Structure P
Amino acid sequence: MFRIKFWGVRGSIPCPGPTTVTYGGNTACLELRFGKSDRLVIIDAGSGIRALGNYLMQHDLPNGPIDTSIFITHTHWDHIMGFPFFTPIFIPGTKITIYGPVTYEDEGLDRIIGDQLTYRYFPVKHSELAADISYVPLKECTMDLGDDVTVTTKYLNHPILCLGYRFEHEGRVFCTAYDTEPFRNVFPTHPDDPGYDEVAAEEGERAAKEENEKVLRFYQDANLVVHDSQYTHEEYLTSKLGWGHSSFEYVINATHKAGVERVALFHHDPQRTDKQLGVLEEQFRKQVSGKTETEFFIAREGTEIEV
């Protein structure tokens, strides 16, 4: 069994204030627990990891040094910005292994995340941290995490390399799929377009279809998928194509097709108020009522789920 808690559910930038109290204003951070030892895995280090760190100091540290893994989906700032405020990194005896995608840049994962802790940005340097921190670059793979858990990674569609994670334990499956948007044909498809090439257009259609099918297989039959749904379909088509985020409607259709049991709609737009999210949640529940066995809900900061 997995236990998941949402510590941050927003995308792009933290947005605390009176209009985001219900669903939360912190950026991406999930707590994942499993096994007899209550093994802790953290997914992303957005601003929500600060509160998680404070919780661990009160509830986990009294039982012994904190030993955890942090899986970074990608290194955009809203997914790593909370790391310098994660209190366990300042505590001797803490052991942290940070996993994340290999990027095309010269700097490795250690530099991209660790360079937030330089005097230019922060009063403590990375080299001064008391915790034992190691970094493991990831590509697409399947790895044994111990405690009878495997994790499979999948490249998603975002402007920077981004990984989805599929955790499997005792027949239960939990997946993340953010930040991502549907793969699409980038070649002109209309014969009247000056850049039209029939072969390229056909190949582009085939490649996009294949990649989208791979993503569906990645979270096929999962018990819970946490999926990026930052936009509505109208917003996506009007001005957000290529931004690397999905629409509510796409996520609902895709996860239903993949036979997912439960779906947490996640990575809320910072402009989206509690009232607007509530209206969208009610609207989509009515639309899918009686048409699918998949359960959809909008992720809220503080929510705990057993899978």
Structure Q
Amino acid sequence: MTPYMTSLQNIKENVERVVVGKSQEIELSLTALLAGGHVLLEDVPGVGKTMMVRAIAQSVGADFKRIQFTPDLLPSDVTGVSVFNQQSLQFEYRPGPVMSHVLLADEINRTSPKTQSALLEALEEGSVTVDGKTRDLKNPFFVMATQNPIEYGGTYPLPEAQLDRFLLKIDVGYPSHEEEFEMLSRLETGHPIDRLESVISLEEIVAMKEEVARVYVDEAVKQYMIDLVQSTRNDSEIELGASPRGTIALMKVSQAYAFIQGRDYVLPDDVKQLAPYALGHRVILRSDLHMAERQGADVIRDVMGRIQVPATRKEAKKWS
């Protein structure tokens, strides 16, 4: 895996030229990209969610499209539409923004549930169906959706089925005083995004995704993942626990995270690091906990504290 470490570090450093103080969020986003999943970024407007997506797309040389979700947006505005050509007397498909490598679904919870659901097939199957014909999306296909907190006016909470399609949910957060000062200094003479160039090819990203699929997961680590997910189905604070899709997501993202750390085997610590981001949005808390401002990620951390962490051999990579 050593040949890829330089490329991964170059991507992170390139994005950090634009996004200040979000090293962990950038690493988690790259983890989702290599795992073949998608990311939901949540926080108040103006904290750099959109800029981070643009920077990642430019860093990997991806075809980038952006959809600004609004209450009047139609499903065809996302997937594309068939239009009748008067000259050829045939219907022709005009691709929507979803036909791209990196798609920014900006403020996804400001549009209607009908339009939100237009992304379901793309997120899960990597394809879209328009007028009865299914079209495969590009490889890689990576969606980074942003949403405002649901207590903000004019928002439509994402249904559980759609939340479950996002591999990770990340809260961005405000910058520190020092980070905000650095931000002002960088923007004083222009925006660094305008000077950002790609540091890796899409072919390399595809090759890395194939390597991620070969990362070894020990049986003891798999059992740990299952114990964690099944515990969410019996926890007194959780009304509806994570589904088997959550277990699969936790394994896939742990493989990608181990790869980014330079290993070809998953450690229990990888699972502990990622579980709040991979499972927090897949559980439904009891209604009274929302009033107490408890989040799904907080409950997942509590659940992990009650599960025994397996002991695995560090040389597990030799078993693959």
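Just so you know, all these numbers are worked out from the coordinates, no wet-lab data involved. Just so you know, these numbers come straight off a predicted model, no measurement behind them. Cβ atoms are built from the backbone, for glycine too; each structure is taken alone.
Observations
- When mean projected area of the Cα convex hull in nm², for residues 119-230 alone is computed for each of P, Q, the one that comes out at 13.0 is Q.
- Which of P, Q yields 73 [percent of Cα pairs over 11 Å apart, for residues 31-70 alone, calculated]: Q
- Structure responsible for -6500, with helix-only ellipticity at 222 nm (-39500 (n - 2.57) for each DSSP H run of 4 or more, over all residues; to 500) calculated and labels P, Q on offer: P
- Computed 2.0 for distance in nm of label points 7 Å out along Cα→Cβ at positions 79 and 263 - originating structure among P, Q: P
- Comparison of P, Q by distance in nm of label points 7 Å out along Cα→Cβ at positions 15 and 47 - largest value held by: Q
- Answer label among P, Q for the case where distance in nm of label points 7 Å out along Cα→Cβ at positions 95 and 111, calculated from the coordinates, equals 2.8: P
- For distance in nm of label points 7 Å out along Cα→Cβ at positions 39 and 271 computed as 2.4, the structure of P, Q it came from: Q
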